[in-house]
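**Q** Heads up, there are several structures right after this.
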Structure P
Amino acid sequence: MTQQTDVGESKLATFPLWSAILLAAASGPIMDAGFPDVYWWPMTFLGIGIFLVSLIGRRPRAAFLVGFVGGMTFYLVQISWASLFLGPVPMTALSTLEALFVGLGATVISIAYRWVPAVWPSRLARFALLPIVIAGLWTCREAVASVWPYGGFSWARAAESQSQSPFATLFSWVGISGVTFIMVFLVALTVEAFRMTTVAKTARVTLVVGAVALVLLVPAFPVVTHGSTTVAVVQGDGPAGYFDPHSYGDLLAAQYNATKPLFGKMGIDMVIWPEGASDIDPLESAVAAQAFDQVSNSVGAPLLAGAITHRGSKYYNTSLLWEAGKGAVDHYDKKHPVPFGEYVPNRPFWRFFAPGLIDLIGRDYTPGTTNTTFNVNGVIAGIDICFDITDDTVMRDSINSGAQILIAQTNNADFGHTDESVQQLEIARIRAMELGRSVVNASTVGTSAIISPSGKTLSQLKTYVPATMVLAVPLSTTVTPATWLGEPVEQFVSVLGLGGMIVAVVLGKRHSRKKRV
């Protein structure tokens, strides 16, 4: 151990750099264990705590190194699925980028740990102000990484580990960023309780237990449902992976054949096919259009289906609302194509570093500008495609446009039996609770499921089998606090964190200069 930085701090005050690096390295896999497919949600809290402890007493450059290591070990485990078909290079590159963000976040957190207690040394500040600043800085780092660069990577935010925990009721009130803030606040408060040895142990335990209990007593925001719409979800289990061997039309044929058991079935209001359900564009191919017509006509309901379309020189990842005899009556183009997956930003620059990998992405999808809802026989359905489910703005836009139900179309075939599909499903579950809507998650190969506004799984299909599920899904128009408070909460707590740290540094340095004089 090295020096203790403040009177009353315990032996957790500062660790040697080598042990801090080891702690941070361990924190990554521990945090990951709270996410699907392990689902040990308390482990994410433990991982956050270990990570924060590793930063206490660190100088900025050392804190960046510690944070970078912790970020790498977390993301290399969390998104290991990204290496399944493309190998370790893309996964390592993305993990490195995200770890750089974690390193920068660790730097400002270490600065806050140094200056906030020095400027405001009271017990109240240590138990309230410091955890608020730490949690705000963590949330701010997640917020920035979620939107930048190239639209950001909002996967694996701390709160996304809590889809099935007792903290899940908070999503309807404060959204994903708000839950992250509360999680880190509680962990930072616990860390301070251990450090403040001058406070009686009973008082420290009571404070922490009381704070956790107070949070857990918050019920989910009441969502009122009114009526239902009967959806038929079709999981075709076709050759939907980028490298799956197939002939032209095989994917459409698999999806069509999996839909045949629904032909003649009465009472269905909409048929839902996943993202990329057809490998032939029905807007250009009479054969594909005929197949779409046949499905809609035989089931007696509109078909919502994913296909790749192009207009002029631009390609789009599109969801079509198709009615027999009318064709495509509406469409939604994916607003959040995945960088280096569905398009290559600054292609000439990145191709210089990895021409073989970059050339695998043969075409660049253009971000859509269409609205995010379909009117399906009077039911307003919010549409999102794959990575859209992680985009706060896209999801809230659907609700603000009147969506009564959310349709999440996705293609998980490139990730095999890895954790990716269940990670995505749990984000969909969080969206259901956050936005107060039933979510229909339709995948090419799984995991396909229907989730209620309370987060309960109403129906689910086994992965990698062609199958259908038909269910009357509840509708709602309730506007949860998270829908209109989510972004302001994120901005507010981020400002609290950054503002608190900056004020502490300015006042602390001013006080130091006065003492030297």
Structure Q
Amino acid sequence: MTIPSFNRSLHGWQGCFLFLLLFTAPALFAQPGSAGEKAIRKLLQSTVMINQMYVDTVNMERQVEDAITGMLSKLDPHSSYTNAKDTKKLNEPLQGNFDGIGVQFNMLEDTLVVIQPTSKGPSERAGILAGDRIISVNDTAIAGVKMSKEDIMSRLRGPKGTKVNLGVVRRGIKDVLTFTIKRDKIPVNSLDAAYMVEPGIGLVRFSNFAATTRDEVVDAIRRLQEKGMKDLIIDLQGNGGGYLNAAVDLASEFLPQGEMIVYTRGRGGVNMGEFRSTGGGLFTKGRIVVLVDEYSASASEILSGAIQDHDRGTIVGRRTFGKGLVQRPINLEDGSMIRLTIARYYTPAGRCIQKPYEKGDAKSYARDVIDRYNRGELTNADSIHFPDSLRYKTLKRGRTVYGGGGIMPDIFVPLDTARYTRLHRELSARSYVVNASLKYIDKHRKQLNKKYEDFETFRRDFTIPTEVIDDLLAEAEKKDSLKARSDEELQKTRTDVALILKGLVARDLWDMSEYFQIIYADDPVIQRALEVLRKPED
């Protein structure tokens, strides 16, 4: 086989590489002489010509990445490409751990403040305390220099076993303290909250479906059962999904052995796989309510769809996102990755989870939730209409459920657009609320720990001081001209901000479970779930 004349000026490894690209690679992806082979040859020839002949030096790595991104953008909304750095960053929350020093922190103005060291982690072992300010990493100042949060995290993280020197300012101590910390594996937990809402009813909330999610949730359910839990609320609001296997493993904890959980169909409708419950689940008898909203997606929809189709529980909230495309990760040699859609997910009753989309129209797809709001779908159940062709029947009781993308709940709870005022939303968006909580807890942590030895006492007795909210509002008006437009807006804002601040203080003194116990106290979706579970069983 002869190399075409336009390549004869190439020599050495470049010529061999081009030969392999032009004549070997196409054979892997298309039949000889097919339109697909011709298209691949055309792409490779164009790439070589740009690299060899363009008037200016070309960053071929960037060019190739742009070409891959461009091709994928013309497919479905979820096929994607990430470079090596972004791939590592995206995988960390799902892998369940990363290498670092083990602290939860937030930025107070331009200084890193430790919220909590990870339990039994390297920072806790070294003596780092909640409220400490980390001002330097390996003799490089990170406070007062407007360093980005990402840059600070990259300095704190590093391979397991490596050491990092931290300069720490601690309230009540004049000198800067120095700590040498040996980095270690730090767990990334997906479980946000697990607590008893009321006698007999427990709640678990988790943020994604990661490698450790099933074990985390099972451990949480066991602890709640020890406290007398009979019925369970699974909070999937805002849960964007994750690993398929995590969803299947978790669904198996709630379904009898052999029940279909989800199946996939690929090109031409070919069945590519079925996933069934393995049996021996921890919670196969008690009642279940699953909370969902328009941001519950992917694995969240697999779990909620399986529970709904098998009449195992009640779905409460709003129609889910509708992300039912299966991506296969294709790892490239430089650490980058293509996530290529190869199939669609279907619920046990045969509903396709994926909502409709136009190939290459990512903009309209991204606007779907906004369009739902504008149509009134998020605020009024009467605005939701399904054709008869999208009606399905559940597998045990024969109830009517609907396809067409996402999981439509059994009980609709409208989005409360008036729950927070305009002023509250602006204060939160500009971090005034979270910064006020950080300042307060930083100044009063010792007194609070002494006064409130247990959460129940705190929940019953603690009220955020009026002057904290006064200072917050005054600062917002001075810096950003933010103020209430009426006395009614001001009063509601003060009430809601006080509740959020109380929750944030509880989070810093204890953990996220305590935060949600306060924030969810009068939440309309939670209240609707409780109404379902308070009724006698059928």
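**Q** Given a value of 11 for relative contact order in percent (Cα under 8 Å, 6 or more apart), point me to the structure among P, Q it was derived from. Intermediate values should be presented prior to the final figure.
**A** Values: P: 17; Q: 11.
Clearly, the read-out refers to Q.
**Q** Sticking with this structure for a sec: Taking mean count of other Cβ atoms within 10 Å over residues 60-67 for each of P, Q, which is largest? Mind showing how you got there, number by number?
**A** Details: P: 20.6; Q: 12.9.
For this comparison of mean count of other Cβ atoms within 10 Å over residues 60-67, the top structure is P.
**Q** While we're looking at this one, here's another question. Can you rank P, Q by mean count of other Cβ atoms within 10 Å over residues 404-411 and just name the one with the largest value?
**A** Details: P: 26.8; Q: 22.4.
Largest value of mean count of other Cβ atoms within 10 Å over residues 404-411: P.
**Q** Starting from the value -15500: which structure in P, Q was helix-only ellipticity at 222 nm (-39500 (n - 2.57) for each DSSP H run of 4 or more, over all residues; to 500) calculated from? Intermediate values should be presented prior to the final figure.
**A** Working: P: -15500; Q: -12000.
The value was obtained from structure P.
**Q** State the single structure among P, Q that was used to calculate mean count of other Cβ atoms within 10 Å over residues 196-203, giving 12.6. List each step's numbers first, then the result.
**A** Numbers: P: 12.6; Q: 17.6.
The read-out was computed on structure P.
**Q** Identify the structure, out of P, Q, from whose coordinates Cα extents along the principal axes in Å, for residues 332-379 alone was calculated to give 47, 30, 18. It would help to have the intermediate numbers written out before the result.
**A** On the way: P: 50, 15, 11; Q: 47, 30, 18.
For Cα extents along the principal axes in Å, for residues 332-379 alone, the value 47, 30, 18 is produced by structure Q.
**Q** Given -0.68 as the derived value for log10 I(q)/I(0) by the Debye sum over Cα atoms at q = 0.08 Å⁻¹, which of the supplied structures P, Q does it correspond to? Could the numbers behind the result be given before it?
**A** Details: P: -0.53; Q: -0.68.
Structure of origin is Q.
**Q** State the single structure among P, Q that was used to calculate FRET efficiency 1/(1 + (r/R0)^6) of positions 460 and 476 (r between Cβ atoms, R0 = 25 Å, to 0.05), giving 0.25. Don't jump to the answer; show the numbers that get you there.
**A** Working: P: 0.75; Q: 0.25.
Computing FRET efficiency 1/(1 + (r/R0)^6) of positions 460 and 476 (r between Cβ atoms, R0 = 25 Å, to 0.05) on every structure in P, Q gives 0.25 only for Q.
**Q** State the single structure among P, Q that was used to calculate mean projected area of the Cα convex hull in nm², for residues 84-339 alone, giving 17.4.
**A** Source structure for this number: Q.
Since every read-out is calculated from the coordinates, none of them should be taken as a lab result. Every value quoted in this text rests on a predicted model; they were computed, and no experiment measured them. Cβ atoms are built from the backbone, for glycine too; each structure is taken alone.
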